[in-house]
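Input: structures, listed below.
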Structure P
């Protein structure tokens, strides 16, 4: 690693420089300090080329005390900026395995306590879901596609229309469980109702969808009515733990991430209880690389802290293990993380285009920067393969 200053060297902070030198192994980072000093950090291996402009001394303090979360929080606060956020986060992911594990020890217990306080009890789940999804339907409709899908599409090619790729995702889930006109399908986490409507139309099955979001429930109920499918689809404001019936098929699309690790055994036990004999589950979930899981579960990240309180990604191995312990078999896995990177790229483009309308809804600059960072942060992870998304069939 080499360090080159373009003006008289004025270290941002000896500790910050030491951290950068120790962590950067791939690519190049140019840092412009508050006083205008420009310093170039080059790793010994090729990689992304990025620039950071420090706007306040707090940027370095946050990095020292909060590590990766401090980097995110500094961006949200406007303490640093960049002409290319994707490049900065790609650089971070490229150097992920070269950095020391974890954040500074004094803060780890605090972060874990904050995360633990957001446990997904029935009451806690309602609160956690509301925090993210009840931002308002007017917000989400500005940048989601017409299917109102807030989960990864399944692209045949990168140039494909996002809505078409979302329908492909739905169709594969239906293929995994193959509901017919006499079947009753449960969707756990039905979002804005798009998949439920599609399933009822394509297969003729009855659908019960459950959500904990007041906003999503209102939208989905209206969408079902407008589609003329009230006799086929029942949308409920209900926790998966309190559903009394049995179903011939179950679908769940990126809801498992909100279950919480402590509740994973309960979730799988409920699937087993809810399935009628011969039934099956089609489930889509984001996963984290098996090699990263233990470190990830000890150190709550930016997403868990600021975007999805109570959230927890499984690793494929851990998902398989907990399902097996509940007497369930996981089959037909399909991983398509590159499609999620494409989905997030399109969401980010749509989000940026909608900024005037987002501001008109009353969301401030900090909110915009948080969401910009969130979308770019996730895209970087899927592009690098540190996280993935999978569809699986689950059966007894």
Structure Q
């Protein structure tokens, strides 16, 4: 009897996951604890091992499918229960049939030759009828050779036209997980926005003075560690900003630790690894931790621990550009600070016009928990810390 492999309870409040890829082919032998499948949750990528020795008999959840915790995703024939197949004379092994090669990354499904049995949805068939297109003469580029809307419109284009069909990319993986969190955030949290600016001239001077120390320590010193340190100092003064709302119990939870998320613009979607106990770290230690988490993000090695437990998030888009942004709160946190590019421009200081390095800051906050006055006072203290960097 086949053993049902179910999506296990991964912890950290994870209720479902998306199948990313199977690491073992159907029909292949597996050992106990051998990794079988990669699953993406809203926290991290995890790899599920086999609970027994046996053979992967059937896959019930293909890549891209979202499954609930406890749902059956595969069947495994346990060792000792697998009937021996008849062997040809002189042969003792059975080689499983290899699966079809999937399309390479960035390529569409193989094109299906035109024919009388064209595969197409009712919507595409109606479009073909409206445009006077014979589907049997259209080569399908969709999954399994299915004729797509783009195929029909391309066939209907005038001879010599060069307008290419639209490209369709699967909405899956980290992009879909991030989208779910964004929808949850914007639909359940009443966002409010506060924008201000800080004079970063002293901060830049302080960063430059620590670059040599960073070189000795083997870490690059950027402005982000200074901003994180400024945020932690301000959070100590304004505990309402370091909080979350427990709606089930009707309680505001004021966090007594400072675990700061730092949004990373990863190639396959936004990721927010968390600096644990940021209040206990020096600038160099913060820089090292930011670098470590960024490296793990790029190599896809972030753990659930790296991505969970944040109390406040900082998102820095200054290296890319843009005047300022309206960042989306990372639930269940109460606020997020956007840090933007530093521009040297004229400002008035002491009645004189001088050139200073100015930076916009944008604070999105949960208006159920935080009033405008609290948010403004918090921002004032963040700015004070930034502008007084390096002061005795």
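Things worth noting here:
- For mean projected area of the Cα convex hull in nm² computed as 19.3, the structure of P, Q it came from: P
- For 0.25 (FRET efficiency 1/(1 + (r/R0)^6) of positions 35 and 187 (r between Cβ atoms, R0 = 30 Å, to 0.05), calculated) the corresponding structure among P, Q: Q
- Label whose coordinates, when semi-axes √(5λ) of the Cα gyration tensor in Å, for residues 227-338 alone is calculated, return 26, 18, 14 (choices P, Q): P
- For -13500 (helix-only ellipticity at 222 nm (-39500 (n - 2.57) for each DSSP H run of 4 or more, over all residues; to 500), calculated) the corresponding structure among P, Q: P
- Comparison of P, Q - label where FRET efficiency 1/(1 + (r/R0)^6) of positions 59 and 299 (r between Cβ atoms, R0 = 25 Å, to 0.05) is highest: P
- FRET efficiency 1/(1 + (r/R0)^6) of positions 283 and 331 (r between Cβ atoms, R0 = 35 Å, to 0.05) derived as 1.00 - corresponding label from P, Q: P
- A value of 2.6 for distance in nm of label points 7 Å out along Cα→Cβ at positions 195 and 275, calculated from one of P, Q, originates in structure Q.
- Source structure (of P, Q) for distance in nm of label points 7 Å out along Cα→Cβ at positions 155 and 171, computed value 2.6: Q
Just so you know, all these numbers are worked out from the coordinates, no wet-lab data involved. This is a predicted model, so every value here is computed, not measured. Cβ atoms are built from the backbone, for glycine too; each structure is taken alone.
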